[in-house]
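Trainee: Once you scroll down, you'll see the structures, which are given as structure tokens.
Values quoted throughout were computed directly from the atomic coordinates according to the rules given, and no laboratory measurement underlies them. Bear in mind that the values here come from a model prediction, so they are computed numbers and not experimental data. Cβ atoms are built from the backbone, for glycine too; each structure is taken alone.
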Structure P
Amino acid sequence: MTPSAIPPIADTLGSVSNQEGGFPWAAVGEPYTAEDVIEVVRFLIQKGDERYDDLLAAAERAIRELAAHGRPPAKLTLGERVAALERQVAALLGVRHCAFLTNATAGLEIAYRYANLSRGDEVIVPAITFIATAAYPLAVGARVVFADVEPRTLNLDPRDVERKLTRRTKVIVPVHLGGRPVDMDPLLELARHRGILVVEDAAHAFGAVYKGRQAGTLGHFGAFSFHEKKNVNSFGEGGILVTDLPLGEKLRQARFLGMEPGRKAANWIYDVIALEGVRGPFVAGNASSTEIQAVGLAVQLRRMEGILQERRRGAEYLNARFAASPVLCPELPDTAEIRSTHHLYLLQVDPQGGDVQKLKERLAARGVANIPHFAPLYKFELLRRLGYDPKRCARGCPVAEEAFLHRFTHLPLHGLAGNRLAALADAVLAAAAEL
């Protein structure tokens, strides 16, 4: 490359070539340029009206000028923004240890690895949940035991959990479906007496409260999701794992392959440590998160309380409207002890008044998005191929089976207010009247 062809410093937002002396490793292999940032702006703020093109051109000029006076970040992954976010979330939830991860699934996996799950171990999960809840146990050959759900919340039923406990049960996984907390006290009591690990799948429940404590902080571990569809998100993907267990001191190593920069192996610059699980050491995976994800979540957390209040108002409005219908069963309201995040609005049909499959057809015809999150896991091909008998599982979870087939669906709440929320209620009531 000739001297005239070398890009100016401004074109690389202050490239590492600006460093003085020596031959260091670049902190960031290839820094992002002003043009790269412009592409991100174009993606995050897409065209809405005829003024967009002129305003975008002005923004592009400003970004290029800013780049001439700026420099790139020293870290793109696992830097100070991630650390600051972890401190913020730990304080918000009232926990000792917190790690920001690629997603909630990765958080569940760390908890399962800590349990040293292996073939023959049993994990109790609710029949109705997302496949991520059971993915790691299935992958290592542990037996997933499906427990039934409570009729009104569709959350894990502690009474059925007690019936299905065996000496091989290693983990119980309550899932706070739609953001409404599971009845945790009886589950925690069962686990305490038997030395069983409780891992909360709190993917929907960041900000939910159970008897004065944050959902996700009552068990041994809690995993939260910040996927693009959640109440707050971290640029599309992200997760948090929290714990008060001693492993928390090494949670960041559990997130990144057990690497320990603070100590050296023989003739090498770092060590890879053995993380201690319930029954011995376990091998860590890689769930590293990025600085930009941390920025995205941190700014959304600033307005999270307002987001939750808006969702709560929406749920209360729908409850009031649907109470007039002899066919519909509104979701349970928040109480002084139980506060949902209202990530999903749980709508049920009175079995004496109709069938949810017919209601769903009528809702779809009116343009109302609705979906019963989620199907009982034993209905999927994967479970059948792994040897699970769907008919036998269904017989063991009669409430989940009946509710999924005949009784419940979920309605959207996000972005609905005023006339749009009223129109949603009108459409649902009209569809219900046809039953």
Structure Q
Amino acid sequence: MAVNSTETYKKNGDVFIKTLGLITATGVKVDLLPNSKGKGGVWGAVSIFENIESPFVSGSVILHEGQNLLQHLPIIGLETLIIEYKTPGVQEKYTKLECSVYKVGDRSFTGENQRFQMYKLHFVSKEYMQNLQKKVHKSYNGTVAENVYNIWKEHFSNSPNKNIDIEPTIGKHKFIIPYWTPFQTIDWFAERAVPWVQSDNPNYIFYANSDGYHFLPLSELINRDIQAEYTNRPSGNRKENNGVRDFQGELYNIIAGPELTRTADKIDEIQNGLYCSSLYVHDIRDKTFIEKNIYSYNEDWEKETHIEKYPLISPSDTTGVSFLPQTNRIYYPTHKNMHNQIEDNAKSETWLLQRRSLMEQRNANSIKISVWGDSGRRVGELVQFKLPSIEPLRSPDEWWDKQISSTYMITEISHTITKDQHKMWLTLSRDSLPTGIPDASSYKDSRENKKEPGPMFN
């Protein structure tokens, strides 16, 4: 039975499930929802998971039945699961997923005389299952974006997501792929992709969400509009509109959290090349070094695209973490003129150091929040998050915590849909700060001007 069959948002967690069914490997169709009279229906809960670092959408559905569908259909882990759902009154279009069941787990027996059974069907994007059964073994010539498009067209033209969202890249390459899966190949291409428009942002990612597949630079996602604003209001806070409770307005209230899962980890950031590194390119034929490249976080900051305005360290960098290239020294082999008309096929100096830093920057700060379900949310979207300050309130401008309240990117979504409600856990990440980190001198001056004591050492 659909939780809500109307087009209005009536209560917190409202969701309308239009379709929830299985198609077996032999073509048998099974509706898991109750019929029009409210009878039948064997589903208990659906979970859907998106991650911006994952090339598939995954999830599970819990079934509770006494018909022994596992034996009579049978269910063996090669079924297709179809789900269509939306948040009524909030989203016009249904989110539709056509996925492959790959595992039956957590099976147990319940009820009087144990005549009922409960189990969980795990599912994943169909393209990922197809990917496991395919191999790429041929040469590709052209830009990275052209190669990714050709691989997708060759291997997934008959899949539910036959199209992939691709941003153009610069640089001609020629690669021979040695029996890798398509997804493994595309991931490898993503590391070497440099955007056509923003060449100082080699931060391509290959990921899937409920809308399909994407091969995009993070810098392109960062330039998009903010899609929602989530606020950590006091517990039990209700919004009203003309004296009527505004459930739709409460959709953006935080109901659990926030959990600040990562605030700063300088050891990881330094070791993984966020702040500074050096690259030595050597020709494996001539045994000579032909290129040296140095990356400095502070020096490259202005060239890169970031979510917020300020870097993770002070501009002067008195500690020197962004000016010590020997911290991370990388040697990269190449072979000039290996391919006709392509002098240097790898072009490592255009992507390697910058990408290492940008990939580390993207999760520099992360928080987790639980909110009411919204079928329109996707990983890769930008949202605003506001958290009240723990400090005494001096003015309305100081109500929000200025360091945590910020723009973030959704990097994970975990949907939980039951017969009662729809909730989400969101992981929000950012690569920069909304307020600048002052130098010691400017910090001391600001405290003295306010004539307030501060945690300063003489």
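Trainee: Of the structures labelled P, Q, one was used to calculate mean count of other Cβ atoms within 10 Å over residues 105-112, giving 26.6. Name it.
Mentor: P
Trainee: Here's something else I'd like to know. Identify which of structures P, Q gives the largest calculated value of mean count of other Cβ atoms within 10 Å over residues 41-48.
Mentor: Ranking P, Q on mean count of other Cβ atoms within 10 Å over residues 41-48, first place is Q.
Trainee: Continuing with this model, one more query. Of the structures labelled P, Q, which one yields -10500 when helix-only ellipticity at 222 nm (-39500 (n - 2.57) for each DSSP H run of 4 or more, over all residues; to 500) is computed from its coordinates?
Mentor: Computed on structure P.
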